[in-house]
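K.L.:
Each structure below appears as structure tokens.
Nothing in this text is a laboratory measurement; each read-out follows from the coordinates by a stated rule. Keep in mind it's a predicted model, so treat the numbers as computed, not measured. Cβ atoms are built from the backbone, for glycine too; each structure is taken alone.
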Structure I
Amino acid sequence: MDEYVKRLANVLDVEPVYSDLIDIERIPRPRDRRLFIPEHDINMLDFLSLYGCELQFVVGEKNSILGRVMQPLNNLRYELRFIEASQQCLVEIKSETLRTKLAQVIEIKKQYLPRVIWNATWGTEEIAQLMSLSSGLYDPEKSQYEISSYSQDIVYVNKRVQQLLQGEYEQDLEYMGEIQQRWQYGSRAGQLQNSARLLISRLDDGTQILKQRIEQKPLCVQGKPNTQAKILESMFFKVYIEKVQPYMSAVNSGADQLFQPLARLAQLQKEVMPQTFNAYYQQTLNVDNKQNIWTLYQQRIKEHTEAWQDLLEQCGLRPTPD
């Protein structure tokens, strides 16, 4: 895009100015994304009283060495298994005191479950890798199939999350784990953000060049195209239309496929979204925000295309739709 701005400036005899790339939010660090979940399990004495209940095995696994270092998704699995096993165990417990205790723990765990779900989605290292800005620009030729696959995966995750939030706890999260594993192998969402960031800034630079020429001496005398106008028209079609626009379209398509379901994943859980995540949400995921990166991107494309049309119109060369 730097070369595009340079060529445009050369054709119009204007000095190119390259603005700094816009600032974009990085996904917050794990400690700023993850919500605190207080421990609400049964004590050892009550644990020993659960002989014969499936819940004893569930709690026993959690108390093992591996259980103490559970990743967020595995912790969600545990909480769901605890709730299910506890409800089954309630009818088998003879002690009224223990039954009351267990019923209270079940209710507390249900209350905190939305937080556990948040941690198992937006609190994971896998989604941080998907959103990472450290892997350069988006390459449509290498990433088109992956984007489609990621999009379908996130739609699947959204469906599971929505069902869990509606109280449908009997969910198989095995495939959700496979999805998160795939997120580790590519930072496609972050690459799309990087490309949008570059395009926003360089399109704006190009727009300023076009407007500068529009506001200075006319490109053509009495609206008649001259040699410079013909060169500019050629650049419009051969560079902007044939090279720049296809890439912008690919970025736009990839963003639609990925960021719409990602926005949905955040919106479903907005009630528990931590304040430390809000700035990232507003700029990256909330399309209703005027400063959202994708809103700015569409705005810069529109402004740049209109500036091209206005300048070419001075020479009677304004492009018209086929």
Structure II
Amino acid sequence: MDALSRLLSLYPLSTALDIRCHFGAPWVLDHAATARGIAPYHLVVSGNAWLDAAGQKGVALQAGDIIVFPKGSAHRLYTEGDDELTPLRDLSESQGVQVVQVKGNGGDGPVTDILCGQFEFDPGESNTLLDALPEMILVRTEGRPDFAGLKALITMLRVETEIMRPGASAVVSQLSSALFALVIRAWLEQADAVPGLFAVLAERRLQAALQAMLAAPEKPWSLDDMAAACHMSRATFARLFRSVAGTTPASMLMQTRMAQAARWLTQGKRSVGDIGEAVGYQSEAAFNRVFKRCFGVGPGQYRRRALISS
């Protein structure tokens, strides 16, 4: 399994693609900030719009653009010509049974079609992932043949939400889950610079170290071991890693180990001691201390909370 797949598998998510906005200009939509762990997204299926978000104003959007707000930031979508918030009308009933709600505004200008949903993460279990993502991810698929898979997925989502066919809800749910991984992949390929954990993924000279950490968290990885995996000297590796990731290799190893431990605690009945050993801690007490420092509670209490919430 590649490093990105291993990394994303540590942070389970649920998805909801629930609204299709079919607006005629002019229109304005404000989206309030969401709770941590809820990341709204928008897929521009057709037409154009403007976006104010993450300290940027007047970002032009066109068909094929995908916008994700990993930290749940407030944002505004609009067209020119109106500053008043647009009253929405539910068009779902008039269009028959739908997989998603269809919202309209009655505007008679150029039409913009947007699919809206959200990715939902456990805010405690996914802290490392959420901290490594920016306020906003904007992926533009137009003119990018290397993003053909992402464009095809958007087309499939559009088709499945337009026509209520057998299994449509299940198809939309599965496609929405795949969407996050494809967006992250495209973002890594498109962005000039990415932060933290993803910076290591994007830096080819360091990828082998992260892959090794994720593939075998139980190993007693030393700085020399990680440097050797990248065919570098210890000093060069440590310097490059900190400059790219903004943290030390040991700190990132601890973060990925704790993410894996949290995942296992919620998945099965392995003992706390077994899980601690599986992520590199020979002492259960040491594992408990590090886990509590990361999550605020010990592994046993963390598991009980997860069972109650499920």
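K.L.:
For mean count of other Cβ atoms within 10 Å over residues 175-182, which of the structures I, II scores highest?
P.N.:
When mean count of other Cβ atoms within 10 Å over residues 175-182 is calculated for I, II, structure II comes out on top.
K.L.:
Among I, II, considering only mean count of other Cβ atoms within 10 Å over residues 23-30, which has the greatest calculated value?
P.N.:
Going through I, II one by one, mean count of other Cβ atoms within 10 Å over residues 23-30 is largest in II.
K.L.:
Can I ask one more? Can you say which of I, II returns -20000 when helix-only ellipticity at 222 nm (-39500 (n - 2.57) for each DSSP H run of 4 or more, over all residues; to 500) is computed?
P.N.:
I
K.L.:
Computing distance in nm of label points 7 Å out along Cα→Cβ at positions 151 and 199 gives 3.3 for which of I, II?
P.N.:
Clearly, the read-out refers to II.
K.L.:
Compute relative contact order in percent (Cα under 8 Å, 6 or more apart) for each of I, II and report the one that scores greatest.
P.N.:
Between I, II, the highest calculated value is found for I.
K.L.:
To which of I, II does the computed value 1.8 (distance in nm of label points 7 Å out along Cα→Cβ at positions 7 and 279) belong?
P.N.:
Label of the source structure: II.
K.L.:
I've got another one for you. Going by volume of the Cα convex hull per residue in Å³, which of structures I, II comes out largest? Before the final figure, lay out the partial values.
P.N.:
Values: I: 140; II: 149.
Max of volume of the Cα convex hull per residue in Å³: II.
K.L.:
Right, something else. With FRET efficiency 1/(1 + (r/R0)^6) of positions 71 and 247 (r between Cβ atoms, R0 = 25 Å, to 0.05) computed per structure, which member of I, II shows the largest figure?
P.N.:
II
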